[in-house]
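So, here come the structures, one by one.
Any read-out appearing in this document is the output of simple, stated calculations on the displayed coordinates, not a laboratory observation. Nothing here was measured: the structure is a model prediction, and the numbers come from that model. Cβ atoms are built from the backbone, for glycine too; each structure is taken alone.
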Structure P
Amino acid sequence: MDIIWLEVFREVARRGSFTAAAQALRYTQSAVSRQIAALELDTGTTLFDRVPRGVRLTDEGRCLLDHTEAVLGRLDTARRDLAALRDLDIGRLRIGAFATADAALVPRAMATFHTRHPSVTLSLAEALTAAQLAQLRAGELDIGVVSAPPGRTIDADGLELTHLVDDPILVAIPREHRLAKRRTLRYAELADDHWIAGWQNPEDTLIGTALPSGFQPDIRYVVPGWTAKLGLVAAGLGVTLMPGLAAGAARPDILIKRLHPDDTPARAVYAATAIRTSKPPAVQHFLDILGNTVSQLRAELAQRSPRRGTP
């Protein structure tokens, strides 16, 4: 049963005339007659009685008209919903991100997206990269912001990675630190400092993946949350590493210092999505916004005025 047949049938039923239906549909009368004849043949029924001034529905025709209105109504709704998804007037976008991407990058991108497409429902789940990759493969996320530590790669089987930025590692120190007036620091100069890490085993932390081989930090405090880490730094209890993406959200009572170029590792940050023939419009728009937001954050980091002092 052809949808076109049903559309022609409904128009004839509404107007009670092949001629009037043909004019409304911009068909010839013979084309309308052929469509109705084909539908009657397919259903094995007579749908219209021919009367002197047009046509009149038979009992079978009235039965089919009820179903036709329902079918065409659902199709119209489907077309509108598909158009709304394409134009980002409805829908949802499920986003994942690691903790420091949630400091500035992802919230800014979400705010921009929401301003442009307020009818799309956004959600955010914070998780480590491995967990996000599993959620993407399971269809539980639409897009994830993930990272690879310096010198490592991501197992992207079944996923597509869009490179966003190589995020430099910075060091957070107390304002009263002996090197507070330096523009850039060397790891060797921080060998006697107490360090703050997320886990006791440095190989499982940002410190473990960013520090040069042979450097053994004195990890005095272990706290997983960034609020606590930076609180300890502000209190003068130690130093810690901080990704560049999170530098703009750092508290004002600490100093964020660049590392010497020879000591500056960077972790690769990607947007991860499921491999599809074509990306959903919401995903593609959010990818574009993420790229623009990264550019803004990098410009802001470059403009940060380091405290004057020796290099």
Structure Q
Amino acid sequence: MHSVVITEKNKDLAKLELNWGRPLFTSDDGLGSLDSLYQAGDAIVSVACLVNGETKSIGSGVIVGPGMIFTATHVLDDFKFKGLDPILLSFLPENKSRIWLPKSTVNCKGESRFQSWDLKSQIVSDLSIMSCDLHSDAITEYPLSLIPMELCLPLPNTRLWAVGFRHGELDPDGSNIAPIVTSGLVTECFPNGRGERMPSPCVEVDMETLGGMSGGPVFNEDGRLVGIVSSSFDGGPSYVTLIWDAMRLPLRKLPSEIWKGEFSGILEGIDLDLVRVKGKYDADSQRNVTLTLSDEEMKFCAECV
């Protein structure tokens, strides 16, 4: 049986072997169960809470570096609205789990064109990065699974796969903790964002996702992370926020036993081989990042200006 036992911070996180896994998918459309709960190791997490002793999954997320987790901003906002604290659960064989507690969160913000009374409103990206500490047994016999990323613009008719957990209580017997997977083709691209509701680069995908999948990883055909689930309509389409903004964001309170310095991020993680990213980019000392996409992707971006 899966049980949630939260401990003090466990520095044995530094002892875990790191494993970058790339799940394999079929081209079938529609919702279904992932072939194996552990196909992507324990890199796919449930963003959950404890209510009256029961563990309830609210959203999903993905581990891209030790103690560095992507999820959806609106999922975290739901916790704030309800006055709850998120816990993040990743599942391993033999009914074992790792538990992560968030320490700090960062996302992109900008000034809105609209004003609310005398205060300036802000637009906020739906991609949030969390620094988290391990608060459970490290389970050192199993590696820590991390998902490699790819900087790209999935163009129309490109197939993507989204993975996440169902919204609801996680049964102690583990019968409903297997993540689900859905697939579809990109129908529209928004490299400059899709208005103030989705200000970051995103794509529209002809696939159905469930509420609890928000914040979950979206993969390309090579099994690399290209974005996270942001929103959807019943029966589709779904909208995916791309990972571009994550490249330039500094994050506080990453596990000090692994990361160095007060602020770290994807750029530092690449240098330390704690994060893996495929794609061409240049970054200056101010963390301004310039991406170089494929010729076809760059042409599409130019037409959107």
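Side notes on the structure shown:
- Origin of the value 55, 32, 27, where Cα extents along the principal axes in Å, for residues 166-285 alone was derived from one of P, Q: P
- Source structure (of P, Q) for semi-axes √(5λ) of the Cα gyration tensor in Å, computed value 67, 17, 14: P
- Top of P, Q by distance in nm of label points 7 Å out along Cα→Cβ at positions 62 and 94, largest first: P
- Answer label among P, Q for the case where helix-only ellipticity at 222 nm (-39500 (n - 2.57) for each DSSP H run of 4 or more, over all residues; to 500), calculated from the coordinates, equals -2500: Q
- FRET efficiency 1/(1 + (r/R0)^6) of positions 46 and 158 (r between Cβ atoms, R0 = 25 Å, to 0.05) - highest-scoring structure of P, Q: Q
- Origin of the value 0.25, where FRET efficiency 1/(1 + (r/R0)^6) of positions 190 and 254 (r between Cβ atoms, R0 = 25 Å, to 0.05) was derived from one of P, Q: Q
- Parent structure of the calculated result 6.1, given that mean projected area of the Cα convex hull in nm², for residues 230-293 alone is the read-out and P, Q the choices: Q
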